[in-house]
Each structure stands twice: as structure tokens, then as C-alpha cells.
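Participant: Pasting the structures here.
Each value in this text was obtained by applying a stated rule to the coordinates, not by laboratory testing. In this text the structure is predicted, and so the values were computed from the model without any measurement. Cβ atoms are built from the backbone, for glycine too; each structure is taken alone.
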Structure 1
């Protein structure tokens, strides 16, 4: 990645010895299924986080990030999370900490420069890309190997336990296992990964509503609690169930009298969304883009009505864009309660098509959404040539 290499040269006065990149991701389908033990699908995008790195003799790390004027120095003898505005270094340093914890020999210090082509605020999980690019840069610099599943787990462990952000395996798994013209399918109960072919010529557009995820933390926690409550009731009658996503609609119906209307709706979303993810894998393998689009739209309707994690802005964009020529389907992507809509199109959908939808959105809500166009990309890897 030229940006990281050039930035390393600019800040440290020499060429880096090691370079690694990792892509951001989009949640393709499988909304809130991960923590319910269900399947989920994600797309590795063609924009990346890049890390350039050189080992040093000392016992400290020097880190710089493009777009920031600061240089952060972190002692490696007693590694702890950094507080305040320099806290961005916790993503790579958390990975360093986790790797050492798992027995990898990583003596001395290092210099690191970070650069990104990921759009800001587009919900593409730059944190996971940061963690995976760091993991691969360290593997190159310190001469060890780990498989993609291990790398994804190390990234998640760093984010959970060092950064302090609870998350499932989706973000890191997609960043690790991404492949051009493929979707990554993850069984979150068993943490198994599968690449499902995506028909060639499919484009992805992200419309960011610019509405912050209103009360995301508290509402996310509420949904999580509701799902657990529904599962507890199901498990009394069906003790063989291991998670909510294992249940079927007949089982849910049999306990519907014991569930409030909201608990019934939350569980119905998780069960039907898990069914849609499994059907999506078949639709993509068959190259059935019409069925793919229908599943995306059904996913959004379930989020809108059953899980109630959509909002007026997201619904407006979905309702507008689903009618535009060249659109296969669209849905909210990510946690919801604000954020972004993912639109899957053929090559006829253009910047002009996007602008028309944005104009109608501005007329309704008083501000313009931001739009980002992307394609599928490769997963995290070491860049063999470090020439700028």
C-alpha cells in the first residue's frame, strides 16, 4: 500500500521493512444474528487499512497515523491501554499484547505508520481492519505464521479485552477471510468460515444517513436482553436448543402465549433472519440475483417491523432506492437505529442515480447523506513488495 509506505518514509526518513493491509467490511445480511448464535454474511470491501513497520532495538513502539500530527510512544515492558486522544494506538498495541500473551516471541521495539483508504463514518469497521493489518504486519516482522481463523480471533480478543469494546467475530472474520467476488459466511455458534461466490459485476453502494446511531449502546443492550429472555422461555420447552437462532418458527409459535408481543417479534426476526442468511448462500451460489435482492429487502422489513432497529431515514432510503433501475436490493447495514443503508446494484446504477436519491432525501430531512461506491476485495495479507 503506497500510502502507508510513503507516510512511513515521510515521518521516519527511511523505507519500511514490512507492509500489511486489511479491508474494511460491510454487513451483507444477518442483522443481530451473531450474538444469537446464528449465521451472518459480510463483504470485504476494496478499501483497506495499511500498516508499514520496521523493527527497532529498543523496548518501545513509535506509532504515527496519516491525518494526525502526533507521534505516540508506547513502552513495551509494561503494556497497558492508552487513555485519551492517543487511544487509537490501542488497536495495534492490543494485537501486540494478545500475540505475546499467546506465546509469540516479539523482542525489541518497532516503528509503525498507519494509512487508510477507508471512508470515514461509513460503518465499514476500520477497527477490525486496523487489528488484522497489525496482526499480519507483526507476523511478517517477527517471522511467525498463524492461520486466518487465529488472526481473526486475535483481533477480536484485542478489541474485547484491550480496547474494551465487546464485539462478535463478524468484523475480524470478514477482514481476514475476504476474497474478491466472494461473500464471507460465518456460523457464529461454531466460528466456522465459508466463502460464497458472488456473481461478477455486482456493485455495492453505501448511503450514510448522517444520523448518529441514536442511543445505540442502550438500545443494543435492550435487544440483546430481549433475545436472551425469549431464548430462556424457548429452552424450557426445548432443552436441546443451544441458542435462539437454532429455534424454528413452529417452536416459537408453540410458546407464543408466554411471550410479550415485543419478545415474540425479536425472536421472530432472529429466526427468520438466520433462515434468510442460509437461503442467501444458495441464491448466490445459483447466481440468482433477483432472489438475492428479495432476501435483502425482506431482511430490512424484518429489521423495520420485528426487531425495530430501523428509523425513518433508513426506511426512506430503502423505499426510494428499491424502485431505482439497476438496484437488486437494499437494507440497513450494521447495528441500526441510524447509520447506513447498503445498496446492491448492477453496473447501470450510477453517480447520477445516487445523487437523485440523495436530493430526495435532502428534501425530506434537510441534509444530504454521504455516498460511497465499492466492490468486493481481498482479505488481510502481507504486501510482499514495499516499494512506493
Structure 2
């Protein structure tokens, strides 16, 4: 039973964490039907959108990396490559009216994760490499979508005119682009990517989506029909996390530059994430929760998965900035323990949303499984070799 993880962490931590992660991953993969006859590989059934499938495959690449379990590798690789699109940039023709910059960014971030982790690539003469897929996503977003006709720049949430959100410049779209650019810069050594990372960050901060007071808050978005003068101050954990890892990667790249601001920025985002998305109650210190919806019980299907990216990108940030490891694991460890206790639904492997209630809260879904998986498998980071993301050769 997963609730025993709290005790097992003391007795045999690595084995118990792998076992817990395996159990959660198995249940999560039952939601995937794309490998069944007649279904499209890579996609999840309703109510899950295309972007969340891309996010899930990124979690499964990390699952393989941290646990060493190869059971799902062929399914994961097939899924990623099935959605690469005819133009090798994850712009699937049938998905175009449901695809925003943030959606495509999640698939691009999965591709760069697969490149960084050296995830096995099926041998096929026409297959692009994972990094080529990530680069093509970057190229789509950098030009012509970087829109200087309003607000002095920035990416709109949606890039297809007529889509709801076409006139909204969102933190997750710009943060996804920023993080992708930073990671491509580190992987390739190409300064074009780091220049774009700087540009994307500077615009986001200047427009006010990153709070200027140094508290590390990231706000949801702004209306470009009003020249981005009105900010939606809603805060979601994945917005904070996407800038946290991007900044940590930039700090890693500029480690020898004593004037670099990136280490301080990373620390500020960590402070902000801790303040906004942990410790919902006094008896749940440092346990993660989704501030905007979780306690009230009104999270939607997408939002159930947001803690997954908070955990994933926090753990990756400590790999980029090891000085943050203790601070990050002060959040990851109690969250993982609480998540494990929540995974006590039917058959003992169904995970809930509210990790602070001392058991399963009666909710279930792919987002809940992915959030628990990312948080628990993140505990393996210090036992995983190599300890840092490996740039390409």
C-alpha cells in the first residue's frame, strides 16, 4: 500500500520510492488508449486535451530516467513521434484549432527532456532527433509569433485567429518559450537561444506578469487589446514553476558570470512558489497544493495536473542549481509522503487531489496520478546517475 511509503522511506528509500512510482505509473497508463486498435497513438481520450498528453509523456520520460524501468519506453517513444506532425514541430493539422503556444510548448519541452535524458529514439531513417523537434517548436514560436504589434512583444496564448484567447498574452505561453529557449541554449551551446531566453524573460517582467517586488510571483496573463495594461493576477503553480526552471538553467549557463542575475531570480521564484503553493494548513507544512482552486474543490481537468509540473521543474532546478537542493527537498519530501498517503483509493493505487487530508479524498484522474508520480519519483534525483541533465554532444 502506498500509504506505507512514509515508513518505507526510512527503511529502504530507493526501492520503496521506485515501487511507489511504478504503482502510480501503472494506474496512470490505464488512462491511455492511443495504443488500442483504431485509436490515434499519442493522444488521451476525453476529457483530456492534446497538451496534457504531451505533458504526460514528459513525465514518463522522467519516470524512466529516475527509476530505470524500461517497461513503457516503446509506448512513450511511439506516442511522442506519432504527434510530431508532418512538419516535425508538433503542429498536428487536426489539432490546430485546439493548439495554443502553451500546448505546443509542452510537447517541445517533452522533446528537449527526451534529448537531455538521452531517451531511446526508435531507429527510423525519417525520424528527426528529439532536439530537432524541440528546435522546430522554438522556431515556430520565435518567428513569426513573437508579436511586437502590441505590448512591445510577447506571445499570445493562442496563435490561431478566432480561437478564444487569441488576444491574451499568457504567462504559460511566454514561460514555456522562455524555458525551452534556455534549455536549448544549454543543450546546444548556441547563444541565439540564450538571447531569446533573455528577451522573453525581460518582456514578461517588463509587462508585469512577473511581480517586480522580488517576491517571485508570476501572474496569469494580460489582454493585448488593452496594450497589456491590465494584468490578471491569478497565480497557478505551473506558471511559477516554468520560470523557476528556466531561470535555474540560465543560472547554470552563466555560472561563471559574477554579475548574472539568474541565481537570484531562481531563488525568488522558489520563494514565491513556496509561499503560494505549499502549506495550505498549519498541519500540512510544506505540502503542495493548487492555491486557486484546490481547497474550494473547483479545479478543472487541466488544473488537477499542475502540481506535476511544479514538482518536475523544482527537482530539475535543483539539478541546475545544487545550492537549492535542501530548500527544494524541504518541499518535495513532505509533499511526496502526503501524496503517497493520498494514493489509497480503489485497489490502493488511485491518487487524490488534496494531499493534506490524510488519505484519499475521493477524486481521481490522470492529472492526480501524474502529480503524485512526479513528486514521488523526484525523490530519486540524488540516487540517479548522472546527477545533472546531460547536454548533447
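Participant: Looking at distance in nm of label points 7 Å out along Cα→Cβ at positions 208 and 376, point out which structure of 1, 2 has the largest value.
Facilitator: On the way: 1: 2.5; 2: 4.3.
That would be structure 2.
Participant: So Rg and Dmax of the Cα atoms in Å, for residues 144-239 alone, computed for just one structure, reads 13.1, 38; which one of 1, 2 is that? Intermediate values should be presented prior to the final figure.
Facilitator: Details: 1: 17.2, 49; 2: 13.1, 38.
Attributed to the structure labelled 2.
Participant: One of 1, 2 was used to compute relative contact order in percent (Cα under 8 Å, 6 or more apart), and the answer was 25. Which one was it? It would help to have the intermediate numbers written out before the result.
Facilitator: Working: 1: 25; 2: 17.
Label of the originating structure: 1.
Participant: Moving on. The value -12500 for helix-only ellipticity at 222 nm (-39500 (n - 2.57) for each DSSP H run of 4 or more, over all residues; to 500) was derived from one model only; which of 1, 2 is it? Can you show the working numbers first?
Facilitator: Details: 1: -12500; 2: -16000.
It traces back to 1.
Participant: Figure out for me which of the structures 1, 2 the number 2.6 belongs to, where distance in nm of label points 7 Å out along Cα→Cβ at positions 56 and 96 was derived from the coordinates. Write out the running numbers ahead of the final one.
Facilitator: Numbers: 1: 0.9; 2: 2.6.
It was calculated from structure 2.
Participant: Moving on to the next point. From 1, 2, which structure was log10 I(q)/I(0) by the Debye sum over Cα atoms at q = 0.15, 0.24, 0.28, 0.30 Å⁻¹, for residues 168-223 alone = -0.42, -0.88, -1.03, -1.11 calculated on?
Facilitator: 2
Participant: For which of the structures 1, 2 does the calculation of semi-axes √(5λ) of the Cα gyration tensor in Å return 29, 24, 21?
Facilitator: Details: 1: 36, 25, 19; 2: 29, 24, 21.
Comparing all candidates, it corresponds to 2.
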